[in-house]
Structure I
Amino acid sequence: MLQTIIADIDRDLLAALDARAGLLTLRTILLRYHASGVTAAQVASLLQELRLATQEGPLEDAILDALDMVTGWCGPELRVWDGVGGNRAS
């Protein structure tokens, strides 16, 4: 069973991942976690858990895209948590 962070945001995230939503949609959902005081580590843990339960393919790619935004392994315009990831992808 997957961990729960904030049930309604978790549901929206899972639905967006299943629908292979675009990066901006995923970022909007991740920003809701951030605004609610959830840490990057908590969301990264949830995404890693989802990834372990997923086979390779489009869903895993969507999870990895979200994980990149959480960990800062993306351009600064997509980064959600300040101070995460440094300048790795800038």
Structure II
Amino acid sequence: MAIIRQEALRGLFYAPFYVALARDAFAGEGVEIRFTSSPHPNETALRVMDGTVDVSRGGPMRVMETYHKLPGCDLVCFGEVVTRDPSC
């Protein structure tokens, strides 16, 4: 069964994910993964909640916005991809 991984936007700072995908590194570790883009970045968290995707990459802002809109939301942020603002 594939893990469906969603991205809200594409950026150079996420290049390691694209390199791993291009080199089939996930399959090399026995993980089947499908990448998909969110049709609307503001709905990224909602797509995780409704089961359309399994995991999504994005900043804590999306989760905080969702908590504000939907009290009782159980989304969790984990991991870190970019340590500082990549535009600096």
Practice item. Taking 36 as the value of relative contact order in percent (Cα under 8 Å, 6 or more apart) derived from one of the structures shown (I, II), identify that structure. Key: II
Revision key, fill the gap. Working back from 16.6 (mean count of other Cβ atoms within 10 Å over residues 9-16, computed), options I, II, answer is structure I
Review point. One of I, II was used to calculate helix-only ellipticity at 222 nm (-39500 (n - 2.57) for each DSSP H run of 4 or more, over all residues; to 500), giving -18500; which?
Key: I
Study note, to complete from the structure: Comparing distance in nm of label points 7 Å out along Cα→Cβ at positions 41 and 65 across structures I, II, the largest value goes to I
Exercise for review: For structures I, II, calculate percent of Cα pairs over 22 Å apart and state which one comes out highest.
Suggested key: II
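Readers should treat all values here as calculations from the given coordinates under stated rules, not as data from a laboratory. A quick note: this is a predicted structure, and the numbers were derived from the prediction, not measured. Cβ atoms are built from the backbone, for glycine too; each structure is taken alone.
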